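Participant: Below, each structure is written out as structure tokens.
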Structure P
């Protein structure tokens, strides 16, 4: 996964905090972190959309599959009073997430688990599931969605933001997805729906947000280039170059029409 440069040098968030005058022992708020801890598209606006669809209530339990450094989990727990289990495969992301959550005073509301959803979800079935640009990394969709279905209470919803394949891909596009995005064998939108149906989901909506995400991707590249000197001063040349390479590779896939962006709700 470290070939995907978004997931390398994840301790860079501490540089951002230091630039705000916040040291390693300082108490944090969710607002301090949200500019830096939302690895998916459109930040907390996207999380708010997920909450609208999930219809969760204070005290209910949510599973976040592929929780990264914990941005969405902390935001949801802080905003709604929902108890969140944040499941993350990569140990370094999980460790940073635990630290940031504790420093926000949310350790009682967000439980971090370093593990693989393909081995089953931790704990009892949940009142909702969220996954933000994670499932594209997991090629075994039948096993993935079977595990998600088993983790969800009957009648409740799973909200997914994910990539799908828009058309047959060139060899170069296939290699870029595999190497720089860690996405192998992306399904089409129709195949995505079929996988969910086969796992037992019966109410499925897929919203195509390709145009929106293509614009977001282009804007991210433009912003990275415009702020490059400041970012190099903060994080170092290697980290910034790696992120730029990742942003540009993904943008080339969007602008070339290789990808479909999906917001999915499945019950």
Structure Q
């Protein structure tokens, strides 16, 4: 079967440089609306990966992301938001990208072409069989991601991926491949657009569903969130008020005394 990179195919729109700003925005918006529909087609694949992540988390395992460019940055963002949102330890979800942390702000030339790079980065974190590795690559051809997934499978580590082409080399090295085919980009080959949006939405699904699966949400509330600013303290106070039926001052005192919504409610 021939591998076709739809992410590199010519845009459905011509003469972008001759469009008005409003016309550009309307066309971008129209293309973006196709992304959730593409994700809907692979929900069972996402479900399977979520379930294995939950299983590994409950056994004390971790979730790792590897990627390059936009894909790598999205993984790092998703990983970094888990501790403040769900109160999990730093290091439970880890994002790594080709070129290291400095590549978050400035591209590191040819870093994504190093097939050995990802495993070197993962080895520093002592990744093992209790963990899950998810490769993120819009094209599905990134050597950094392919090399990391290949080595992980050789070591008996569960692997998944998020790509935007079907039948990709990255998908071939994943136990749980998620291939969201969003079609040609608005600007030909600019995968930070629809492909990036698709990857962000899938990442949201993975960690949100997994955190709920391990009990980090009660009802629909982030009861373990870190109280790292006044807005979150106020939100947490109102949660405690609602749960315990007390006034704002009492709830705020309990929250600050116990350090989290969950503890404030359980210890009162």
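No value in this document is a laboratory result; all are computed from the given coordinates. Predicted model only: the values in this text are computed from it and were never measured. Cβ atoms are built from the backbone, for glycine too; each structure is taken alone.
Participant: When mean count of other Cβ atoms within 10 Å over residues 8-15 is computed for each of P, Q, which one produces 12.5?
Facilitator: On the way: P: 17.4; Q: 12.5.
Here the read-out was taken from Q.
Participant: I have 1.00 for FRET efficiency 1/(1 + (r/R0)^6) of positions 24 and 88 (r between Cβ atoms, R0 = 41 Å, to 0.05), calculated from one of the structures P, Q. Which structure is it?
Facilitator: Matching structure: P.
Participant: Same structure, new question: Work out the source of 7, 30, 37, 21, 4, 0 here, i.e. which of P, Q gives that when P(r) over Cα pairs in 10 Å bins from 0, in percent is computed.
Facilitator: Numbers: P: 7, 30, 37, 21, 4, 0; Q: 7, 27, 29, 21, 12, 4, 0.
That value comes from structure P.
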